[in-house]
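I've put the structures underneath this note.
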Structure 1
Amino acid sequence: MTRKYFKLAGLAYLASVTFPILLLWLARLYPANVFNGLVMILILAILTGLIFSRVDVTWLILILTTIGAGFLLLGYVVMPVKEKFLLLIAYPIEASLVTVIRQHIIRWSFFTNRNDEIRHYNSLYDRRLKLKTFDSAEKFYQNELHKIEQHPELDLWSNVQIVSWDQHKQYAEAHPNSHDRILKQITKVLKNNRLKGEFIYFMGDATFLIISPEIPNELVKKVNHIVDTKLSELELPIPVSLKHASVYINVDNSERFPDLIAVIRFLRRELETEIVTEYIKER
């Protein structure tokens, strides 16, 4: 919504309030029956604008104004022209203004809800890398943890690991466009080479999270080796240093990791002692 839109909405609101006040101020100069009739007409106009749709309001304005005009102008009502004019213009103008205000409120409500939905969507998904993010990962992890703890007899487990681009911030400050391209290349390698039963998430700060439920450790290691090989084949403009850390979670240690934050804290501590692997393709 633009600033111009808000200005128009504000003017419509001001007019819908000012117009009846002005009419009533003028009507105080006329007999009581004119004043009371004007009050009733304005109340009817406000209710019409608030309750009915824009199309219905248009038809009601046409019908009621025509009936009112015929009654006041062609009937036997003895009244000065100025008083008849006030009574005739009150309903169509006020009903139209209130309808405009109602439409603005409906539209504002729609866009507000829409923005909330977009913010919620962005909290679940990184559109740049086309990967789900922390909130989605937390929800999935909680489901896996629940299964592990609810069925100890099945000896279920999940392997959770993070892959982090070390010292990426310095490069991002100097080369933001290249930084994004490298992240996308890393993402592509992960998507193309991780198993279908694994789930990849982007945690921000150039860090990826991979959850591998019920996949044997040996197989996870083999996949990690394949990913490392593919990353080493990338034609990157600079040496990219990646750190890996993983944790095996089963019924024996699940209490140590009640949520994904606890898992990530543990893995980040592991990263501090992890050997950095550099990837750069010889040219």
Structure 2
Amino acid sequence: MRLATPAAFNRWFARGWLALGFVFLYLPIAALVVFSFNDSPLPNLWRGFTFKWYVALAHDDEMLSGLALSLRIAVLTACGSVVLGTLAAFALVKYRRFFGRTLFSGMVTAPLVMPEVVVGLSLLLMLVAVQRALGFPERGLATIWLGHLLLGVAYATVVIRSRLAAMPPQLEEAAMDLGARPHQVFWLVTLPMILQSLVSAWLLTFTISLDDVVISAFLSGPGSTTMPLVIFSRARLGLNPSVNAIATVIIALVAVGVVAASWLIAQRERRRQREIVAAALGR
């Protein structure tokens, strides 16, 4: 009988652990999608296939309004985080020495390691003090967006900063030698080179904002309940398959968005490679 070599054993052992990891991650999601078509009102007891929970979801005004508010906040957060994160990352990478750089770097990345309870409570106290002094802002979409923006900028800065640090400086130097001004170098050279990291940062901050509960709970007000807060409040009374239905819809939307973004990035990369090859052959 032939015994397996240590290399083969290590290979199969690694594959087994990888398979268990994927099962642990994706099996609950698959079960959630399957039970969204369950005819039973109990979320974990299968009685047959039906679409009635999706029909009920279409008439659930509270859930739909929460979903619309969450999507609106997530889009605003992702756009704002990418813009501010790009500026912060550009300052940290391109300008190695300026007064307060260490403090600035620490304050930008501090929300990554700070508990969300602390972030939400501190923002709530600040907003209450500002509202008492100035009479605004009222707790709602704007305050939730500010809280999510504070957290999203930290994540976007880390993603974009890593790409900027790895980008070769010769391209920017060549553009400046050809007479390009600094703002032209940024728009025509730097920005296209870091486009993939911008898309990644946008998707990451969008997802973080969409499923946030803690900060939203502190900063939400009357009539501004996000979808995670609606689900969390219903979970206390017992879940039903309508929650699985809304989760399935979100999974489908996120999957379509990720696939579309990946396809666009791949197409752009292929076009860039073709242009490089064409330029090399033209020489």
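The numbers here are math on the coordinates, done by the rules we state, and not lab data. What you are looking at is a predicted structure, and each value in this text was computed from that prediction instead of being measured. Cβ atoms are built from the backbone, for glycine too; each structure is taken alone.
When distance in nm of label points 7 Å out along Cα→Cβ at positions 92 and 124 is calculated for each of the structures 1, 2, which structure yields the highest value?
Numbers: 1: 4.9; 2: 2.9.
Top value of distance in nm of label points 7 Å out along Cα→Cβ at positions 92 and 124 goes to structure 1.
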- prompt: With relative contact order in percent (Cα under 8 Å, 6 or more apart) computed per structure, which member of 1, 2 shows the largest figure?
  reply: 2
query: When mean count of other Cβ atoms within 10 Å over residues 204-211 is calculated, the result is 21.5; to which of the structures 1, 2 does this value belong?
result: 2
message: If helix-only ellipticity at 222 nm (-39500 (n - 2.57) for each DSSP H run of 4 or more, over all residues; to 500) computes to -25500, which of 1, 2 did it come from?
response: 2
